[in-house]
Structure I
Amino acid sequence: MSKFVKQLVTNDIAKRLDGVQYLMLVGLTGVDANKTVNLRANLAEKGIHLRVIKNSMAKRATEGTPLAPAFDNMTGAYALCWGASDIVALAKELVKLTKDRTLQGFEIRGAVLDGEAFGPAQAIEVSKWPTREEQIAILLGQILGVGATLSGQFIAFGGKLASQIEKLAEKGE
């Protein structure tokens, strides 16, 4: 590949990764072409992008971005995965794929989030965190729980007051 073509590919990758704050690196060694096509289609349905790239091009494309630390100690062939609603949703989906017996050779190699690189074990640990949607649901549950309790206390007080006024009215006072 000529330097000109390499530069075009690097610029394309840099444009695709523009604004991306997190990504995961996966190994696809041993996954045949047909399974890779199906894998890409399944991931695309979930808003996840998969891109196989040379190490040197990935380093050049991400220079000066928060994604650059991911490529400092990486060797061998790997693919970039980014997308989904957040890194936790991405990690959960990729961990699920590592357990798929039809994808022998698919493995998580690392990740980067907010400029901090993670190893494979830490990246798998991220999949155990609650996703953005789960965090919002937890927060809403906590807010609504307190609101429901407060509302119940106001209603109970109002009910008691109304009851006492009704008793006074019955006595004719």
Structure II
Amino acid sequence: MIRTFLCMMLCPYLLFSQEKENKNIWQPFEYFAGNWQGVGEGRFGSSNVEREYRFIMGGTFLLGTNKSTYEKQEKNPKGEVHDNWDIISYDKQRRQFVFRQFHAEGIVNQFVLDSLDPHKGKFEFVSEATENFGNGWRAKEWYEILNKNEFTETFSLAAPGEEFQVFVTNHFKRKK
């Protein structure tokens, strides 16, 4: 009798929570899945950029792999290749998207989604933690979707007690 009563009381709750769980929380990020190429401009000069976004581990995470190539130039006399991985997850407890950025230099930025306006195609992440970089520094990264095959990405840094300054801006086009 108690088992039947509990089942009757919990079934609506379980069905409702499953309905909420099945909602596609990743819908705003599906746009990014695929291969992209672009150009960048920033503190280290001009770069050519290649990026791929794909959902991994059964759709639990969005992985972005990035390679920026800086040829020898005035702002970067030696040139360089910069690699980083971006992993976006959804923290169910906080009901918040978390974006972790792993750089080949050992720097790891952890951001949270600060604002999302899918109708205007704007996503803004602000840092909440940084590994292997100066204490007190903050970072911000935002994306603006220009059309179905083009977006920009802007990465800014702020030294302790200072305002954000743009570090690099990348302009991507979807590879066909």
Structure III
Amino acid sequence: MTSVPVLGFAAFSGTGKTTLLTKLLPILKAHGLRIGMIKHAHHSFDIDRPGKDSYELRKAGAEQMLIASRNRWALMVEADPPAEPQLQALLPHLDQNALDLILVEGFKHERFPKIELHRPSLGHPLLFPEDDTVIAIACDAPLPVRTSLPVLDLNDPGQIANFILTRFMERDGQDTR
């Protein structure tokens, strides 16, 4: 269980989740929010490169590898056996006492509040209404179906930040555009 609000951004690959989040994060941070981020990756990845000490130690058998410097630290944990990550198992790894909001990219099939990103031109189906945890839809064109959910402009991060602040975080409704 988390003590910090968790809000996801869910969409099919190539819709622009990361692009939107990189524009949204500075706006929310300017409003004083301390934000944690969890991102789902559909492939194997390394945060360091072959030849680096942390990489070599992890590959040599360290099941957990924490690397730290004066600027940052990162913890890599090998999943054994490999399994799809579950959001609820990852949340406790964040220091929630230092956060006001946790944003999640991906994990679209899990049940938690999320904003669906949709580009009709890509031809993917909508996640809602089958996913009743979708609280808003950010779209770059008119939706092909009717909805009572808030519809936001996918290309307007200020509008999406306003929605998060006023409707999700229930903060003062100052315009962020």
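Computed from the coordinates by the stated procedures, all read-outs in this text should not be read as laboratory data. Computed from a predicted structure; not experimentally measured. Cβ atoms are built from the backbone, for glycine too; each structure is taken alone.
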Output 26 (relative contact order in percent (Cα under 8 Å, 6 or more apart), calculated) maps, among I, II, III, to structure I
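Of the structures labelled I, II, III, which one yields 9, 29, 25, 10, 7, 6, 6, 5, 2, 0, 0 when P(r) over Cα pairs in 10 Å bins from 0, in percent is computed from its coordinates? List each step's numbers first, then the result.
Working: I: 9, 29, 25, 10, 7, 6, 6, 5, 2, 0, 0; II: 9, 32, 32, 14, 7, 4, 2, 0, 0; III: 8, 33, 33, 19, 7, 0.
Of the structures listed, the value fits I.
For structures I, II, III, which has the highest computed value of distance in nm of label points 7 Å out along Cα→Cβ at positions 114 and 162?
I
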